[in-house]
Structure I
Amino acid sequence: MILYNVTTNIDETIKHQWLQWMQEKHIPEILATGKFSSARLVRVLVEEEMGGLTYAVQYTTDSKETLQRYYAEDAPKFRAEGLSLFGDKALAFRTELEFVSEFFMNN
């Protein structure tokens, strides 16, 4: 399993608009590509030197090959839309993570 992590620092002036777009449009549309089985949106709890608020979205996919297909077939459109809507008020970087193991507390 592969986690595709997109971390975005946003200007506080666009917080509500960006969160609404992410939750109601962007994430559902990425999931609708069929290339990811789930997504998790979290806020990063650090104070950035450059200011703003930082969020991360972790998309789960079955393989590196599926993620490569997403890059080739879908990513340019989604990235262009975000840039068009928010410009330099939302700066993102992406990380690919390979799932190794998961642990839960036994009750």
Structure II
Amino acid sequence: MPAMIDTLSDPVVLFALVLAFVLGFMIRGSGRSTLSPDRMTKEEVAEAVGRVTVSRWMDIDAEIDARRKIAAIRLLRETTGLGLKESKEAIEARMASRGMTRH
């Protein structure tokens, strides 16, 4: 057992173990899906949407006015980090509040 402890305390061995761990973590990933973040509560969604700047809303509204709903959703996702479903619902709510139909 002491020989194994001496081996594990060798700096080269420790470096190799740490490197293997880091590479394994990078290859496997952190365990989170990269497609969409975890579901957020309505309060969290409202908070995220509330942090959008006026100038960004102008960009989003321009996409909505041009009937480019997908582009508006993309801009909102980039700005807030919301998931696809939450962003789509927020854009549709914005469209409804502006008297636009959902298409």
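Throughout, read-outs are computed from the coordinates displayed, never taken from laboratory work. The structure displayed is predicted, hence computed values, not measured ones. Cβ atoms are built from the backbone, for glycine too; each structure is taken alone.
Observations on the structure shown:
- For the structures shown (I, II), relative contact order in percent (Cα under 8 Å, 6 or more apart) is largest in I.
- Answer label among I, II for the case where helix-only ellipticity at 222 nm (-39500 (n - 2.57) for each DSSP H run of 4 or more, over all residues; to 500), calculated from the coordinates, equals -9000: I
- At a computed 1.4 (distance in nm of label points 7 Å out along Cα→Cβ at positions 4 and 20), which of I, II: II
- For distance in nm of label points 7 Å out along Cα→Cβ at positions 76 and 92 computed as 1.6, the structure of I, II it came from: I
- Which of I, II yields -0.57 [log10 I(q)/I(0) by the Debye sum over Cα atoms at q = 0.17 Å⁻¹, for residues 28-67 alone, calculated]: I
- Structures I, II were shown, and mean count of other Cβ atoms within 10 Å over residues 12-19 at 13.8 was computed from I.
- Read-out Cα Rg over 2.2 N^0.38 Å, computed value 1.13, structure in I, II: I
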